[in-house]
Structure P
Amino acid sequence: MVDIVGHLGMALIWLTVGWFVYERRAALGFVAIGLPFGLLPDVDLWLEKVFPTVHHHGVTHTILFVTLASVVVGAAVGKWVVPKLEGKYVPQDEIGNEYGYAIGALWVGGLSHLFADMLSAPDIASPIEPFWPLAQSEVITIDIIWYSSTFWNWGFFLTGLALTLGFWWARR
């Protein structure tokens, strides 16, 4: 697992897919909506304080959890947040389906977290099982990044920021 800056950077990198699907302002909105979800799977760090059966890199670090959370939260974001973007910040015809737009942004952001953790686990935490419950004990880890590596964490962040700014500039 990378630190917060690294997770946000990886989310920015993954969210560049929005630049290939949407026009300039809609793509930036896609990035902005999905970016916080790059931290979502680490909600288990808070849940384990309340629920002793929850552990880090457990159920919240699965594709199933990220998908369900994206659909539930994305429905709310699609209903109440995206309409506020449309017209004011983003032309209404650029987004298309508000729910699909929001769910997609949250899903990509959440999946980026799982990928970042696969790159760095299990140096100080247990490896993740992203395909649970479909593949029990199917641990997937690449383990090439040290958790506290300033180089990798800031490298991901600065790369993601450069990609976002580059696509923003290129689309003007």
Structure Q
Amino acid sequence: MDSRDVVRRSKRLSHVLRHAPSSVGLTLDAAGWVDVGDLLAALGWTRAELERVVVTNDKRRFALDGTGTRIRASQGHSVAVDLGYVPEPPPPVLFHGTAERNLPAIEAEGLRPGRRHAVHLSPDEVTARRVGARHGRAVVLQVDAAGMAASGIVSTRSANGVWLVDAVPPAFLTVVG
């Protein structure tokens, strides 16, 4: 399996585990888990192929449970799941990357989750810029996470280190470039 095949499979796995498990005849449990054996049968993959996708994913999008018999996406779902992440205080500053064309709406309305369950925030500017560049000319927003927490906005952190919030009001956002 070459690197292009790994990327293609990663995108397929993201689609199935985040948005459309029924597209391959699967149902996620309430916490987003699915049986690895069922997933392999549905996708026609081997365990080694799945593990290569999971291990080499640069964003660590997927998590195997402690027994290695269940798998789920770490965040980014558009289907109803409760990932069970516990609220925790965020670092003082977080970042969000977006395409430049989205900036006017964000400045007016803040960050909203869209079709996902939560707004995704990065712990560093480099990651945010990379995320924003996937959708056009990137703009990075600095998020006053400490101010949000002080105002009562709850944050959680996914298994792969992405910070999740319901929304970010415009008052907590600053364009950094």
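Where a number appears in this text, it was derived from the coordinates with a stated rule and is not lab data. This one's a predicted model, so the numbers in the text were calculated from it and none came from an experiment. Cβ atoms are built from the backbone, for glycine too; each structure is taken alone.
Brief remarks follow.
- Across the set P, Q, relative contact order in percent (Cα under 8 Å, 6 or more apart) reaches its highest value in structure P.
- Origin of the derived value 3.1 (distance in nm of label points 7 Å out along Cα→Cβ at positions 4 and 132; candidates P, Q): Q
- Highest-scoring label, criterion being mean count of other Cβ atoms within 10 Å over residues 12-19, among P, Q: P
- Taking distance in nm of label points 7 Å out along Cα→Cβ at positions 28 and 44 as the criterion, the top structure among P, Q is P, with the largest value.
- Which of P, Q yields -8000 [helix-only ellipticity at 222 nm (-39500 (n - 2.57) for each DSSP H run of 4 or more, over all residues; to 500), calculated]: Q
- Each of P, Q could give mean count of other Cβ atoms within 10 Å over residues 20-27, but the derived value 13.1 comes from Q.
- For distance in nm of label points 7 Å out along Cα→Cβ at positions 108 and 164 computed as 1.2, the structure of P, Q it came from: P
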